[in-house]
Every structure is written in C-alpha cells, then in structure tokens.
Structure P
Amino acid sequence: MIAFLFPGQGSQYPGMGQQLVENFPLARQVFEEASDAVDFDMAKLCFSGSEDDLRLTANTQPAILTTSIAVLRVIEQETGLVPGCAAGHSLGEFSALVAVGALKFADAVKTVRQRGTFMQEAVPVGVGAMAAIMGVEPESLEQICQQAAAGEIVAPANFNSPGQIVIAGHASAVERAIDLAKAQGAKRAMLLPVSAPFHSALMKPAAERLADVLAPLEIGTFSCPVVGNVEASSYSKPSRVKELLVKQVCSAVRWNESVLTMNASGVTRYIEIGPGRVLCGLVKRIVKGSDTAQVDSVDTLNKLNV
C-alpha cells in the first residue's frame with residue numbers, strides 16, 4: 001500500500017513549483033485557482049518571492065499547500081498512482097484532506113491563509129518560542145517541561161521521530177527547558193527560527209478563530225483514510241474533519257506514531273508530495289529500510305517508479 005505524505009511549514013523555498021508549472025498546464029491551473037482564492041499572485045510569491053516573504057506564516061501556509069496540490073495533480077495525471085492512505089505534518093494535513101477529496105482546494109487555500117494569520121496574531125512576536133530537543137525520551141521531556149514551566153506554558157509540540165522532539169511555549173519557559181534538557185544529557189537542544197509557538201496551548205485564540213472559518217465549509221467523502229496529527233490514527237468520517245483541524249492548532253503533532261500507524265496498516269511505500277524532503281528523512285528514521293520517494297519537480301517526477 002502507498003501513503004501520500006504532505007509537508008508542513010519549514011519545507012518552503014523560493015522557486016518551488018515553478019518547473020512543474022512551466023511543464024504542465026494542470027499545475028498552472030492549480031496556482032491560478034489559488035491566486036483567485038486568496039486574491040494575490042501565488043505564482044509570484046512562490047517563484048520569485050524572497051525567503052522572508054515566504055517565511056511569513058500567512059504566506060507560507062497557502063504557498064506550501066498550493067505547491068503540494070499542484071505536484072499531486074501532476075502525479076495523478078502522469079502516473080495513475082493511488083494512495084491507500086494520506087497524512088500531512090501540521091499544515092500538511094490540510095493538503096492530505098484535499099488529496100482525498102474531503103476539502104475543496106479553494107476552501108483549503110483560503111482557510112490556511114487565515115489559519116496562518118490567526119496563529120501569528122495569537123501570540124505577540126518574541127513572547128513565544130520553539131526548540132528542537134535531540135536525544136531525550138518523550139517521558140523525560142514531558143517532566144522537563146513541567147519543571148521548566150514555572151507558572152508559564154511549555155510542552156512537546158512535535159513528536160517527529162525517535163530522538164527528535166520539538167517543544168513550544170513561552171520563550172522564557174522554553175529557554176529553561178533547553179537548559180534542563182542539556183543538563184540531563186540531551187544531544188542537542190536549540191531554539192528554532194519560527195515566529196510563534198505553534199501546537200501549544202498559547203495557540204488557543206487561533207483555534208477558536210479557525211473554528212469559525214471552518215464552520216460553514218462543506219466536507220466531502222474521503223477516497224481513502226487520513227492519518228491525523230492529533231490522534232495518530234486514521235479517520236475517514238467527514239464529521240470529524242473540523243473538530244480535528246481545530247484541535248490540531250493547540251495539540252502536539254504525533255508524527256512518529258502516525259508513521260508507525262501507517263506501517264502497521266500495511267503501508268510499504270511513502271511518497272512525499274510537495275516542497276522539501278523533511279518527511280522522507282523522518283520516515284526513514286521511524287521505519288528502518290522504508291521505501292520513500294519525494295516529488296516536487298520534473299526531475300523527481302521522472303525518477304518516481306510507477
């Protein structure tokens with residue numbers, strides 16, 4: 001069974017999607033539809049925007065989603081590959097839901113544009129932070145965070161792979177957790193260059209605003225299940241989509257468990273669709289010897305074994 005995987009924030013780069021748009025009318029249509037949905041030139045942002053422009057959360061989220069779906073449409077047209085399940089890392093879960101037919105693309109692009117704005121506005125710049133902690137067991141890190149909180153908020157935000165966990169919360173509490181983790185033998189503990197403490201309780205105002213945006217959207221029938229970040233289990237009921245997307249804003253991304261869930265359900269091949277190779281790297285650490293591929297250009301498309 002094949003799993004289609006979709007990247008989240010941090011995978012963006014200037015020029016993403018351009019080669020496919022120049023070679024496939026279907027990819028160009030996706031970018032045009034995105035531009036109409038958000039009322040700005042998505043191709044210009046992705047192809048010639050600066051790294052700083054692309055790093056703004058309200059830009060990053062629709063840009064990655066658009067590139068991912070453009071790649072997906074070309075894969076569908078050129079290869080006929082059909083997934084048995086889909087999953088995405090954080091923002092990527094929206095791409096996965098578009099891929100399986102649960103969300104309309106235009107709705108998803110508009111929603112993640114707002115989601116990015118809400119997440120940025122939830123916490124003033126400098127108040128929150130995120131840090132990557134390597135080489136500390138999840139249980140130990142939970143205790144470190146509890147100890148470091150001291151009346152503030154800090155907790156695991158991404159369980160990415162064995163030995164790699166990201167924490168998020170108030171900047172001062174995150175700093176204290178870094179010091180404690182180092183004192184307890186962490187291989188590495190470092191602040192991440194992000195603009196807000198994503199997937200932490202500090203994102204509650206963003207979750208509430210996202211719920212209002214999702215409320216009127218129509219949810220379609222799933223062509224295959226999606227393995228969600230919040231529960232690390234597969235779901236395919238349209239009635240669960242909005243609830244899980246709202247919970248996801250403040251909940252940890254359980255990527256490590258999600259990949260194990262896919263592996264246990266019979267997935268033997270993982271194809272990362274969209275910019276970057278982050279998820280392929282994580283999958284290889286979680287499931288040793290796994291068959292992975294990544295597509296975001298004509299070259300990588302041509303290397304894809306059908």
Structure Q
Amino acid sequence: MRERGLQLNVVGIATGHFAVFDRAGIPLENYRESLKAGGPSDINRLREEVIGMNIFNSVFVDCTASSEVAALYGDFLKHNISVVAANKVAASSDYANYRYLKDMARSKGVKFLFETNVGAGLPIINTINDLINSGDRILKIEAVLSGTLNFIFNTISADCKLSETIHLAKEKGFSEPDPRIDLSGKDVVRKLVILAREAGYAIEQNDVEKHLFIPQQMFEGTLDDFWENVQALDEGFERERQRLVRETKRWRFVATLNNGHASVGLQEVNRWHPLYNLEGSNNIILLTTERYKEYPMMIQGYGAGAAVTAAGVFADIMSIANI
C-alpha cells in the first residue's frame with residue numbers, strides 16, 4: 001500500500017488449533033510456520049491477546065463461522081477495536097445483540113463492518129447504508145442470495161435431475177458439506193435478516209416466512225438417508241421443469257422484503273423478470289426505494305468464492321483506514 005501511504009501490520013493470526021501474536025508484526029512469507037510455533041489457540045487466549053496488545057487503530061478480522069468468536073465482538077468494540085466480519089453469526093443474531101454492537105461501535109468511534117455477510121464482494125450493504133444515510137427509504141428488497149441454489153436451478157435439465165445437481169453443487173464446492181443447510185434456505189434467511197436490519201427494519205430470523213421446496217422429512221435423519229431419499233423428488237421436479245420450459249419460465253430461490261414483511265421461497269420468473277437471466281452461482285439484488293421506485297436499483301455479480309470474499313474483507317479494512 002505504498003502508493004497510499006499506508007502500512008498494514010498483521011499482529012495476530014489464529015485458527016481453531018494454533019495462534020501467534022507479535023506486536024511488532026508477523027512476516028507473512030512464512031506465517032504457517034510462525035502459526036504452528038505460536039502455541040495452541042483457544043477463545044480466552046484470543047480475547048486476552050487482542051485486547052492486551054492495546055494497539056491504536058487496530059482491526060479484528062473474523063473469517064470463521066464461529067458463534068464463540070462472534071461473541072467476542074462486544075468486548076473488542078468496547079476496547080476501541082474495530083471489527084470486520086465475514087462471519088454472519090453476529091449480524092443475524094438476536095436483534096438486541098445486533099443493535100448493541102452497532103451502538104457500541106458508534107459510541108466508541110470505531111467500525112463494525114460486515115459487507116461480505118451478503119453477496120461476498122458485492123457492494124450491497126454499503127449501498128443500502130449510503131441510500132439510508134442520504135435520506136432515502138428502502139421499500140422493497142428482492143434478491144437471489146444463494147449461489148448454491150442458483151447453481152442448482154440453472155443446472156437442472158432433462159439430462160441432469162434435481163438429485164444430480166445437488167451432488168454436482170457439492171462436488172464443485174458450492175454447497176455446504178451437508179447440502180441440506182443450503183436447501184433449507186437457512187443461510188438465505190440470515191442474509192435477508194441482515195439486509196432488512198441495515199435497511200432499518202427490526203426483524204428476527206423467526207419473523208421470516210419460509211416456503212421450502214424440499215419436504216420437511218428430507219431434513220430429518222442422517223445425511224446418508226438424505227442422499228438415499230432425494231432421488232424420489234426427481235420425477236416430480238422434472239415434470240414441473242418441463243412445464244416451465246413450455247411457459248418460458250425459470251426457478252429462482254428468492255428472498256423478499258416488502259414493507260417490513262420478509263419471506264424466502266422458490267419462485268417462477270418469466271423471461272421479462274430481472275432474475276430470469278441470472279447465470280451460474282451469481283447473486284442479484286433489486287432495491288426499490290422512494291427514489292428508485294419505478295426502476296429498482298440492481299446489483300449483480302459473483303456472490304461467493306474465496307477471492308471475491310477476501311477482496312470484500314480487505315475493502316472493509318481499507319474503509320476503516322479512511323483510504
């Protein structure tokens with residue numbers, strides 16, 4: 001970052017097994033060796049080391065999915081440490097906790113940023129914040145927020161049945177190891193809750209109306225049971241897919257917020273709908289606001305992947321440095 005006159009020092013790295021901390025900075029060329037030599041990692045050591053270094057203008061970056069790590073945010077913010085989170089747990093937790101973290105960050109003059117919680121590197125949350133801060137009001141959000149589900153419904157065909165597309169999504173690394181997590185829509189619910197809150201609506205995950213396209217019994221039992229039983233859905237889905245082809249429609253798993261009412265579910269969209277041509281595992285979000293009422297604002301692009309997520313996390317760090 002020489003051209004910007006900025007020096008970034010990595011002073012701590014932690015995994016679930018090892019952790020290393022050095023106030024002077026950790027050379028990144030051989031950080032794996034330093035990490036292993038740094039000793040065992042646990043949640044108490046992480047808290048004590050980060051707070052104990054007491055470094056001005058410091059940022060804690062969480063790229064885990066751990067609720068234990070997310071529970072540390074309040075302490076860090078209280079000690080004037082900004083938090084950048086790819087971890088969705090805190091921002092989608094109880095509204096009271098979400099509000100507490102936002103208010104604590106504001107009162108301490110530090111930042112709690114989580115742009116990559118939704119859409120990886122896409123500037124969705126920042127855009128909503130800019131609209132709200134400039135006096136606009138979000139009336140409606142319509143979005144495809146699961147790269148996994150979008151891949152499945154873009155891949156399903158006469159030659160690739162539903163069960164095969166789910167297998168393929170897992171093989172390509174789009175889905176969770178247990179794809180039922182994606183198929184249940186739980187991740188989409190969390191993302192929608194985060195967007196709704198940033199848009200100014202005080203909602204909880206339980207407030208989101210859920211319309212599942214997989215029978216509830218498929219989520220019971222073991223993962224092996226699921227793989228054995230999911231093929232029973234292929235025939236019915238193929239009949240419906242053929243009907244959609246005749247009607248020039250496609251499936252999209254859509255998250256919707258409409259005047260405070262939130263829902264997620266499978267929808268059929270026609271070829272004139274903005275969601276129709278969404279390719280691969282991409283994400284898309286349509287924002288209808290008081291200013292953008294007749295023609296909603298659209299944000300579209302890669303919604304998953306290590307590279308774009310890393311770029312989004314780094315962008316949040318840069319915004320804290322006021323670059």
Structure R
Amino acid sequence: MQKRPLGRSGLEIAPLVFGGNVFGWTIDEATSFSLLDAFVDAGLNAIDTADVYSRWAPGNQGGESETIIGNWLRAHPGKRDKVLILTKVGSDMGQGHKDLSAAWIERAVEDSLRRLNTDVIDLYQSHWPDPNTPQEETLRAYDRLLKAGKVRAIGTSNYDAALLEESLRVAEEKGLPRYESLQPQYNLYDRSGFDGALRDLAMREGIGVITYYSLASGFLSGKYRSKEDLSKSPRGKGVEKYLDARGMRILQALDEVSARLGARPAEVALAWVIAREGVTAPIASATSLEQLRSLVKAVHLTLSAEDVAALDQASA
C-alpha cells in the first residue's frame with residue numbers, strides 16, 4: 001500500500017488513519033485490540049488519538065484511549081515499529097480551559113508517553129487554538145520536545161487559515177519548528193471549513209492534511225435517514241443537523257455511486273476524501289471487524305471522474 005508523506009516531517013502514512021476516539025468509549029479493550037490487529041494486518045499504519053479521549057463518557061477522566069493503545073503496544077512489542085502514533089494536547093483535562101502553554105505541554109506529554117507505553121510520539125498535535133498563549137511559547141515548547149526526542153513531528157488541529165499562517169510566520173521568524181500537519185473537520189457535508197483559503201494554504205506550504213469526522217459522525221454511512229434512526233448509536237444525537245435537504249441529496253448521490261461500484265456509502269464517502277487534492281488521509285473509526293473491513297475497502301476503491309462530479313455537485 002502506497003504511503004503518503006506528511007508534510008516535511010519524514011513521516012509517511014497510509015491513506016487511512018484509525019480514529020482512536022472509540023477506544024474506552026464505545027468499545028472495550030479486547031475489541032480495540034482485535035481492531036488494531038486487523039488494521040495493521042491490512043497494511044495501514046497510523047493511529048490517531050488525544051489525551052482527552054474519552055473524558056466526556058460517564059466514569060471516564062481522559063486518557064482512556066491512549067491507555068488502551070499503550071496496553072496493545074505492550075502486549076505486541078513488535079507492533080510499535082509498524083505504526084505511527086498520533087496524539088493531541090491542549091484540550092481541557094480539568095484545568096478549565098484550552099491549554100497550549102509551555103508548562104501544560106511539558107506536563108501533558110509525559111502523561112501521554114506513559115499511557116501510550118512509548119518513548120516517542122510520532123506526531124504531537126495542538127488540539128485546539130489557545131487564545132491565551134502566544135504561538136511562540138507553544139512552538140518553543142514543541143522545539144524542546146523535538147530536540148529531546150520525545151516527539152518526531154508536530155501538527156495542529158482546528159486552526160483556520162489565519163491562525164495557521166500566523167504560526168508559520170512565527171516559526172520562520174523565530175527559527176522554530178513549524179506545524180507539518182493540519183487536522184480539519186472535512187467530509188462530503190462539512191466542506192466549507194477546509195475548502196478555500198485553508199486548503200490553498202496547506203497545499204502551498206506542503207502541509208499534510210488528516211481529516212476528522214470524515215464520515216460526518218456516521219451520517220455518510222447511510223444508516224441515519226430520519227430522526228427515528230438517531231437512536232441507533234451513541235453518536236446519533238450529533239447527526240441530526242445533517243438531516244436536511246442537502247444531506248438527503250448527498251445520501252442519494254452516495255447511493256447511486258455505491259450501486260454502480262458495488263460498494264457501501266461509507267466506502268464511497270471515504271474514497272472521495274482520500275481522492276481530494278490536498279488531503280493526505282482521512283481519519284475513520286470502527287467498532288467492529290465488519291466496519292473495519294469496510295474501511296479498508298475504501299482505500300482500494302477508485303472513483304471515476306463521473307462519480308466524483310456527482311458527489312461534488314450533490315455536496316456543493
């Protein structure tokens with residue numbers, strides 16, 4: 001499976017990233033292990049998580065996802081060299097606010113390294129903008145981590161074009177490391193946040209792009225077509241906003257392309273993101289081996305120009 005470079009980081013990732021937000025939330029450790037095994041066996045190599053996953057679930061405090069990944073690595077020592085571990089810092093872990101201060105990063109990275117049972121994080125990402133911390137302070141903290149060998153590259157998530165451009169300017173002017181990747185929300189429905197200035201900037205600067213919510217919280221799988229369907233999953237309540245005329249138009253286009261290709265709507269939706277110029281890889285999660293096998297099929301699915309045009313038009 002051909003891997004794609006992630007900016008200038010030297011990291012290369014397969015064209016689909018496993019979303020670890022489900023570990024310790026909607027699936028237990030044993031299921032997580034079986035899915036991670038199958039993911040690697042399929043030739044895929046990048047696992048995305050965050051320190052805050054899944055703090056929102058009753059009884060959780062954050063770190064559950066990283067801990068499960070770390071336990072998996074401990075149980076399979078040979079797997080560490082086969083995977084890239086992508087995690088994030090900066091979410092509220094109890095301090096009451098988004099936090100990219102140097103003091104917090106230096107504390108949080110040690111917690112993530114311990115939970116992940118690794119001595120280096122391949123890609124360490126700023127999860128959210130922190131308006132109270134200068135970008136220079138954040139980048140200097142990352143510079144120390146890179147020089148100490150605790151992280152291999154840095155990225156950011158949820159930055160708009162202005163913030164990303166400012167961070168690149170600060171890095172250039174101060175001789176600091178730059179963000180080599182960007183993680184925006186992007187899928188057939190949610191296009192406006194990335195298409196345009198942000199996409200243009202990432203492509204111009206050669207920044208890798210790893211999209212999240214690539215299936216719009218499962219909406220693009222086609223299993224949510226009415227308000228009655230929202231009870232099918234714990235994520236259902238986040239899908240209601242897609243149940244409008246545009247959403248139905250997108251589902252119809254997915255149904256038509258899926259029928260032509262003998263594929264599932266989710267596979268086609270992911271294949272569309274994978275094929276988008278400027279995207280390195282989408283993130284997608286699975287809670288069963290059947291779902292994972294479907295995700296892997298998306299990597300090998302080729303959309304025709306006609307298919308892409310139909311999906312572009314429906315989602316415009």
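Computed from the coordinates by the stated procedures, all read-outs in this text should not be read as laboratory data. It should be emphasised that the depicted structure is a prediction, and the values quoted were computed from it without experimental measurement. Cβ atoms are built from the backbone, for glycine too; each structure is taken alone.
Compute mean count of other Cβ atoms within 10 Å over residues 191-198 for each of P, Q, R and report the one that scores greatest.
Q
Give the label, chosen from P, Q, R, of the structure having the highest value of distance in nm of label points 7 Å out along Cα→Cβ at positions 15 and 71.
Looking at the calculated values, the largest one is R.
Which one of P, Q, R has distance in nm of label points 7 Å out along Cα→Cβ at positions 79 and 287, as calculated from the coordinates, equal to 3.5?
Answer for the origin of the read-out: Q.
Between structures P, Q, R, where is distance in nm of label points 7 Å out along Cα→Cβ at positions 7 and 295 highest?
Answer by largest value of distance in nm of label points 7 Å out along Cα→Cβ at positions 7 and 295: Q.
Taking Kirkwood radius over Cα pairs in Å as the criterion, which structure among P, Q, R has the greatest value?
Q
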